[in-house]
Structure 1
Amino acid sequence: MSDVFLVDARAASVRENYVDKIRLLFRAPGFAEMIPKNPRVTFVKANYSPIGYTRHIRPVLVAAVVESIRDHGGNPAVTDTSGFFPRGNYVGEQWFTGADMMGYSEMALGCERVLANGYEGDDGEFISTGGAELGGVEVARAIREAACLVVASHFTAHPMAGLSGAIVNVGLESLNNSGKARVYEDLKPDFFKENCKSCGTCVDYCQWQALSYADGVLAYDPSRCAGCGNCLVSCPHKARSFSPEQIVSFQRRVAEASAAVAKTLEKPVIYINFLLDIVPQSYRYHWADVPFVPDLGFAASTDPVALDAFCLDLVARAPGVPGSAAEEAGALKCGVEKFKAITGADPVVMLAHAESLGIGSRNYQVLIAGR
């Protein structure tokens, strides 16, 4: 059984502001001892969001993680990988410019930023996964070489994984572009012609030019499709979807990718999930809906499986927000599992596979940080 530390979202006084709550997490037993002393670098694996995603983790909260590391004698730097999609989080200098525009400047963060998979997007090392789906993936160089890693994840729904949290962040989002392509490989969305209104949204948002209009007819080139799911998320009429079998395959691949990262690290890792602005879209997309549950706080663990399992249960116990995706999915009541209802993907599949690979355990005990 793994320990999960929780700080709730209520702030009844100035001493309970979110910056102090994050610092409180770092006082959990054993966390401070995991941070190597300066000059060895502790990387904060954050979630940089593309321009247009307005529910991203506030930069001041990432800066609070940075300062907490520094408080314990560490030398922090913030890192993320460039997006697999050719728009949004571009490679190279455009990645830094995009981060600046979303507020993740070095001034705001209080430390250096490092592009984990390099200026061309493919800096990394192939690591075997030990699973049946992937065989191996390319882990981003900065993640591979970190002396210590603090994985700071925005906990949200995910259209294919069911949820996006520690496992998605340390798995899929810690790979270079070749590694990400392996995870998305063979995902080809089904097309439901009867739902299509020919609005062209999917064509505009397909970043691989796999969709086009010819004489008023939607054309699809599967050879160009990367399986990213952008058309699925952007379509307002639910005309595109992955099959249940493809969803399960994707979830298992993400779990196996996280196993590869865990194997390559062999070093201290602290996982923090930000349970704020919990929306149906993960941070890699260009837009976000309203939150479907209230803000729930911050949770941390050294076990990513236990952390995501706890956060999944915590969201299920929370009331849904009226007028949100939870209401549309019939999941407003406390005790109703919300991620599967909203996305159609069962996150337990990913968590169970991650557990079977030895990454962590779904059994946890909750401790209130600071007590």
Structure 2
Amino acid sequence: MTGRLLDRYIWRQLSELFVFGVGLFTLLLLVNHLFFLVRLVLQPGGVRLLVVLQLLIYKLPYLLAYSFPMAMLLAALLAIGRLSDGQEITAMRTSGISLGRIALSVTTAGILVSAMTLALNEGVVPYAENRYQQVLITGLRERFASEQRDVLFRDVQEDVESVYFVRRFHRDQQRMEGVVVNQFERGVLNRVVEAEVAQYTDGAWVFRDGTMYVFTGETTVVTQFARLRVGLQRTPEQIAVPQRDPSEMSVRELRQYISVLQRSGENAARYIVQVQFKLAIPMSAALFALLAVPVGLRPHRSGTSIGVGLAFLVLLGYYVISAVTLPLGENGRLHPIAAGWLPDVVLAAVGLAL
């Protein structure tokens, strides 16, 4: 059997089981999400069933992106187990095909699934998640919260970029509290404005009881003010638009957002961790495939049930590690890159060790 024929044969075995795995894991994730949607329907003033259907459709790409790596693991375990139990692996080795060559076919399929997952995460999931949030908010008839905390946004006028950080924002009262503005001119920080309160009055924002720092070369000019009118063009309604969740942003958008946070002196660890995990999740499909080869070759009985059980056991271990490392990275106790990639590193180490 040539290498090309071997690849086609193994990939055909994997593809059937992969489709089964995608359906299985997507259904399991969907059932978990349905409990949330049912509560939305049953609560007083709940959403209409048509809205629930829209929410399910927009949530599907997110669920598929998570199910692809899991389905790859299940497919690889079952396919290798089936070939091993049917003595086909033995026949392949007798004909001169090494286990390494068989593992290469399976791992290549895993790499293709990784690429599919990454493309889905970057191209479809952010848009679908954004639409999901919009439909959910509209369906609940709560377009925006009356009070928001830790609001961050940019305002660009000509060559001046202003980054606003607001501790508390009250839409109904048209007031911001704990405001810090970092102003950059051609990428260089030249002014910082801090104010206890900013009030929207007569179509303009007025800062009260604050301090302005102007950086001129090696000196800093500090000015106290009781009242300062600023050129921010956004209305309270525009500021009140909810901030996008990391799941609604692509890696490129997250990196831009991280740059804004870091330039304004805010902690961006949470978003750095999310960037790394968004890249690590697709890669896990290839690593799951690598791990499945030695595990699937071990002699066992009742191949399907054992294969499914092993898949769930490996997945449980992977997501338990993720549940530990991600919060540690967001809290600054673990480097963000390590927090995002440690589950994959453990997975790769186990696969190579076996």
Structure 3
Amino acid sequence: MKWGETLEADPDSSPVIAAYQVNVIRGGLVFSMHSHHYASDVMGWKNFTHQLADNCYAIYNSTPFPSWDLACIDAMRFTKDLPEEDLINGPPKAQRHPDHPEQQAVLFHLPTSKAKELKRRAFPTEPGWISTYDATCAYIWRLMTKVRAEFYKPADLAQKLYWGEAVDMRPRLHNPPVPERMMRAIVAGGFSDTNPETALTIGDVVKDAPLSNLANYIRSLTESCTEKHLEALVDLIAPIRDKRSISLRVDAHPPMSMFVTDHRAGDVSGFDFGFAKPITYRHLWGEAITAGLILIYAPLRPSLNPDEGCMFTITMEKELIPKLKEDPEWNSFFEYRGVD
């Protein structure tokens, strides 16, 4: 199976949408599972893996198979086919921004106690609420932007920064709700460029705005992804003849942009295949590393460390990794865990 931005994975090429490989290693195995993002998202993959684990458990233990609901692969509610005469051409397909230097994916660990401290620091003084996710993302955004600003030396600190996030819509849909194990891509996004007036500037993110402002801004983008928002997206996308022209490409944005995809709920370590249980999972990068991306993983389970927290994969400029690792503000919270 080919990486999604190659010609072989182009929807017009009738690409393979799923592929699997098992490598047996000492004491266990590595199970590689690949799925085309047009067909599924990380929660769809998790739900598929859950069903697969339950099936394997039944075979291994000679017990009845679990139930299966075809509604878990029915995405008709989220598609709309229009007649040819109603279709229009979209913009040119986005391409990788030419100013991105060589990238590297690196792993960092945030202990649970440190995450609590970050939330305390970022919590708004006025009435309101933020999550640990908001606080953590705000801190990462600030520190990463500081390091990058020293490297790129932007001439205008009033320049707006791009920040985006993927939002799982399953828990946000109520009319009607989707099946608990929906396996298709039911994801939307919160993007700073949808409302440029409220977007934060380089100066805001680096130092001018309180950390609570950054966290509140991230919370507002997340909360903008409502059921009504998703329905409007379906209507917006429907008349576009070639849907690829409006698909998200993170590295099409300029350097200093950031996109977060939260995979904590995609944790599969509690699944039982009958013959084995997963320890964890990681996204495989291969040769293609998307610039400006952050993946958040659930803590390792089980762990002997009572302070074991979430893991973060950060794709960043290879040249800037030593700068980040040496930054005392960064090191006061995050622990370097190597190249991903």
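Can you say which of 1, 2, 3 returns 28 when relative contact order in percent (Cα under 8 Å, 6 or more apart) is computed?
3
Can you rank 1, 2, 3 by Kirkwood radius over Cα pairs in Å and just name the one with the largest value?
That would be structure 2.
A value of 2.8 was derived for distance in nm of label points 7 Å out along Cα→Cβ at positions 106 and 226; which structure in 1, 2, 3 was it taken from? Let's see the in-between values first.
Details: 1: 2.8; 2: 7.7; 3: 4.1.
Going through each structure in turn, the value belongs to 1.
Bear in mind these aren't lab numbers, they're just calculated from the coordinates by the rules spelled out. Keep in mind the model is a prediction, meaning the values are calculated, not measured. Cβ atoms are built from the backbone, for glycine too; each structure is taken alone.
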